[in-house]
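> There are structures below to look over.
No value in this document is a laboratory result; all are computed from the given coordinates. Remember, predicted model here, so these are calculated numbers, not experimental data. Cβ atoms are built from the backbone, for glycine too; each structure is taken alone.
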Structure P
Amino acid sequence: MDVKVSPDKPSLAVGEELRCTARGNPAPEITFSPAILMKKAKSGAGCLSLVIPPDWNNRVMTIGCMANNTVDGVVYSPSLSVTFNVTGEQSIRTCLYLRF
């Protein structure tokens, strides 16, 4: 089972999404640490995401991501920890599509 955190870069902006993914059969349960982050996280099949909140601005954060799975009575719990700087608001990019 492979655990990945994205985006993989040294700085994230307020409003940007941090994603933790893992693949396995059955689909693993994914958690963030510290556990308080779970209240703000959104989960899906093999994915957990968290939007960087404004109160993290100008801070260095370390977030852990753990995937848990049990196959034939054997427990697998790979984890990954990432450290990143939080910068100001994410720039908003919009696209305007014109039909002619």
Structure Q
Amino acid sequence: MRTLGNKIKLRRIELNMSQEELAEKIESKKSYISKLEKNKITNLHGKTIRKLAKALRVPLNFFLHEIPIDVDYDLYERITTYAEENGISVEKALQEAINALIQNSS
């Protein structure tokens, strides 16, 4: 299983983002990102985790669980945003998306 620092670094690189860019997005410094990626900081505040998730365009549980590398994070973000805006669960939002696809394909 990858460490928190590995996950952050791999996702940042996947997005072609520099440490400086990520630091700016989470209102921090490059040195902080460097320490995170080297696992010198492992106890993060919830607010920092939320900022990282948003900047890296990943779900919050990305930091807690092993997630397949081929997850479409943009789609996941769109579905979770839709769910939040409509006051429904992510599962219900997914079901609505599936039903819409089925209707459009027939």
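> Can you tell which of P, Q yields 21 when relative contact order in percent (Cα under 8 Å, 6 or more apart) is derived from it? Each step should come with its number before you reach the end.
Working: P: 33; Q: 21.
Only structure Q yields this read-out.
> Could you figure out which one of P, Q the value -19000 for helix-only ellipticity at 222 nm (-39500 (n - 2.57) for each DSSP H run of 4 or more, over all residues; to 500) was computed from?
Of the options listed, only Q reproduces it.
> With mean count of other Cβ atoms within 10 Å over residues 13-20 coming out at 17.4, pick the structure among P, Q it was computed from.
P
> Thinking only about distance in nm of label points 7 Å out along Cα→Cβ at positions 5 and 21, which of P, Q has the largest value?
Result for distance in nm of label points 7 Å out along Cα→Cβ at positions 5 and 21 over P, Q: largest is Q.
> While we're looking at this one, here's another question. Given a computed value of 0.65 for FRET efficiency 1/(1 + (r/R0)^6) of positions 29 and 61 (r between Cβ atoms, R0 = 25 Å, to 0.05), which structure among P, Q does it belong to?
Of the structures listed, the value fits P.
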